[in-house]
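Student: In the part that follows, the structures are each spelled out as structure tokens.
Every number here is computed from the coordinates shown, using simple stated rules; none is lab data. Predicted model only: the values in this text are computed from it and were never measured. Cβ atoms are built from the backbone, for glycine too; each structure is taken alone.
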Structure I
Amino acid sequence: MKCVILAAGYATRLRPLTDEVPKHLLPVGERPMLDWVLGAVREVADVDEVHLVTNSRFASAFERWAEPNGVAVHDDGTSSSDDRLGAVGDLRLAIETAGLESDELVILAGDNLFDFSLPGFVGWWRSKSQPASAVPLHDVGDLELAKQYGIADTDADDRIVRFVEKPSEPSSTLASTLIYLMAPEHVRLVGTYLDEGMSPDNAGSFLGWLAAREPVYGYRFAGSWYDIGDREQLLEADNRMRRLARLPERESYSLD
């Protein structure tokens, strides 16, 4: 199994924090955010390669982080939000550059922090008839809040039967995370999706497209999940990790 971490965004909502430091390397619990993501990946014994996709603006910063961690960095050649490849475009870049078309993949957004067991998720996915893909689903518990996420409906076997990105009238409160497990047969469909002219920007769009064609299962989990996009979420995640590390909590987030 190979891992692809998506970290090519520019995090404009977090400026000026991200003027010089990429969001994924901002300290959370006094460690770079990516340390927590990589730590979860390293718990999966089957993962023997980790690839990270970023942009030209921050590639050197990621390379400094990646070298001692044994992570391969792929520069997508973009320099601003205006010319970005998008999450699915970056995923295809990693697949093609690293030759991952025949591998099982675990794909993670570099700004998703979670406390469920990634090995447990992999074991659950393997229990399903293959080839299949799977995504963890977090019950956000509120229909208004659900409007901000990709929302899934599942059947009795946990297969996703309907998926809508940011629905105006959510049918459930099960929000998808950007943490995917994909069989090789589905990995090869990333290129098909893009060649059909579908959106490269939103991974949720690809998930919905895939679920309409192939078995994609939703793994419900309890516990914490942070999709860090603004200062409020960053502070909440920072303080949670600080509590776990027995560090004093902060009233506001800063790099000081």
Structure II
Amino acid sequence: MQRRHLLALLGPSLLALSSHTLANPSAPALPLGTAINRAGRLRALSQRVAKLHVQSALGVLPERAGDLMRQCRQLIEGSMAELGRQPLSADTQPLMPRLQGHVDRLLVLTAGGGAPPRTDDVVRAADDMLQSADALTTAFEKQARQNGARVVNVAGRQRMLSQRAARAHFLQAAGGTAAAGQAQQLETARRAFDEGLGYLASAPLSTPAIRQQLELARGQWLFFDQALRRPGQGDALQTVATTSERMYEVMDQLTGLYEQAVQALYR
């Protein structure tokens, strides 16, 4: 499907968003720490959207999943609008249109109405968006040339890993072909999340608010990790749904604190 057809399916709001992105090159640029955070958030939102799709298909807190899905779509559109006014280097210039195409595809698949999309298609589109957003995040980090930029990237990556782990857990519960390879994907995400917390704990960039939020993240991870280890059925699925959202919120707030600290450090 060509991009103009994808945009047409997404409706006037995203068409306006794309026009705004192209028509406002003179809008104020984001600080690079903020750009890293926004691009990194798109990584997480790709996996969160896919997780919520599978969660709804399993009938796990479906109304809540629907509300969160709408919020995710708004966050994706808002983040793309912000990134659209960011000055692009030679490394980042080809990455934005590639990311936009993958964003468009995922939003079309999860727009609602008509027959529900195949889970495999949603998962594939989410992973394409993840790869594009990760490439952009890494490019912004390199562009920043600041030691503190790395910690913003890692903290933001924790958001994505929390959603990827929950998605893998739900796909295992779904069974059939959707479950293939998910046990390994879940273990990889869990291990990477644990390593990320270790990195953040040893990072020299810190404030009292960061230390407090990091301690909250450690405590929340214990609950979430325990939920991920339980068989995917009944109340256990609801626990993964709720703890994964709480984990996302905690890490999102922590990433914002690191972003603020980097801006203050290099002001």
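Student: Here mean projected area of the Cα convex hull in nm², for residues 113-232 alone was calculated and came to 7.8; which of the structures I, II was it taken from?
Tutor: Details: I: 7.8; II: 9.3.
This figure was derived from I.
Student: Looking at structures I, II, which one was FRET efficiency 1/(1 + (r/R0)^6) of positions 57 and 201 (r between Cβ atoms, R0 = 41 Å, to 0.05) calculated from, given that it came out as 1.00?
Tutor: Working: I: 1.00; II: 0.65.
Only one of I, II returns 1.00 for FRET efficiency 1/(1 + (r/R0)^6) of positions 57 and 201 (r between Cβ atoms, R0 = 41 Å, to 0.05), namely I.
Student: Given a value of -27500 for helix-only ellipticity at 222 nm (-39500 (n - 2.57) for each DSSP H run of 4 or more, over all residues; to 500), point me to the structure among I, II it was derived from.
Tutor: Working: I: -8500; II: -27500.
Answer by label: II.
Student: Using Cα Rg over 2.2 N^0.38 Å, for residues 153-224 alone, single out the structure from I, II with the greatest value. Don't skip to the answer; put the middle values down first.
Tutor: Details: I: 1.12; II: 1.27.
Comparing I, II by Cα Rg over 2.2 N^0.38 Å, for residues 153-224 alone, the maximum is at II.
Student: Given a computed value of 50, 47, 28 for Cα extents along the principal axes in Å, which structure among I, II does it belong to? The partial results should precede the final answer.
Tutor: Working: I: 48, 40, 37; II: 50, 47, 28.
That value comes from structure II.
Student: When you work out distance in nm of label points 7 Å out along Cα→Cβ at positions 41 and 241 for each of the structures I, II, which one comes out largest? Could the numbers behind the result be given before it?
Tutor: Values: I: 1.5; II: 2.5.
Largest value of distance in nm of label points 7 Å out along Cα→Cβ at positions 41 and 241: II.
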